[in-house]
1. Work out which structure the value 3.5 belongs to, where distance in nm of label points 7 Å out along Cα→Cβ at positions 53 and 109 was derived from one of P, Q.
2. Cα extents along the principal axes in Å was computed and gave 42, 36, 34; which structure, P, Q, did it come from?
3. Which structure, out of P, Q, was helix-only ellipticity at 222 nm (-39500 (n - 2.57) for each DSSP H run of 4 or more, over all residues; to 500) derived from, given a value of -7500?
4. Quick one: distance in nm of label points 7 Å out along Cα→Cβ at positions 5 and 101 came out at 2.4 when computed from one of P, Q, so which one is it?
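Read the figures in this text as sums done on the coordinates, not as results from a lab. Since the structure is predicted, the reported quantities are computational estimates derived from the model, not experimental observations. Cβ atoms are built from the backbone, for glycine too; each structure is taken alone.
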Structure P
Amino acid sequence: MNLVEIDLIVGGGWAMSAPEWAVPAAYRYPYRVCVRRADDLLRVVCYKAPLQERLPVIRIPLRPDDADVRLDVQKLIDTAWQSGGYDRLTHTRFPLPPLNDEDAEWIRARLREYRRA
């Protein structure tokens, strides 16, 4: 069975099936995306997902003889956000655990832009 994991929870411990040591340090952001293929379970394909950038387009494996399907994770989240009415919420508190200073300032700037629109 293929496994696709998308972790968009900023806090808490490591929640991926791939052990943390198997994920390169350059890919260890608060958000994580990993894919494992059924025919090669020891290999984990990781995608960068830093908070300040668009979520990635990832390759979803199907059957061994079928081509991968491309999934635009950002588009999926945006659609769920709008369809669920979350775009109408007032965001007045920062998440727990707190973001690092650079990400927190980036969020503040985004909220200022959103309020002006």
Structure Q
Amino acid sequence: MQPFIVLLVLFSALLHATWNAFLHNSGDRVWRFGMMSFPYLVCSAVVLLFVPAPARESWLHIAASAALQLGYCIVLAKAYKTDDFGQIYPIARGLSPLLVFAGEFVIRGRAPPAARA
């Protein structure tokens, strides 16, 4: 593996750990969760100025993905507000891939490619 890729993965892990440390130690996790998500919106808006628009056929998938992500964030923020971070975080991290797998199976009637033998 290329050293640059390894550094990117390690940097990503560091950012993720930092994000969770800030969130874990925050008095108001819902507010902090929202404020820490705001840069994604700003960075995405800036990038959209320099890249071509997605194909017309993909807009429905983009909208569905955005709606699912927003719903996930709202549920996660509410869970952080009412329950223990140490319990909610691992459940949320483990449940997401399971839901993606189940959604693929229900919508397409088959397992995702990586799960097929």
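1. Traced to structure Q.
2. Of the structures listed, the value fits Q.
3. The correct label is P.
4. Label of the source structure: Q.
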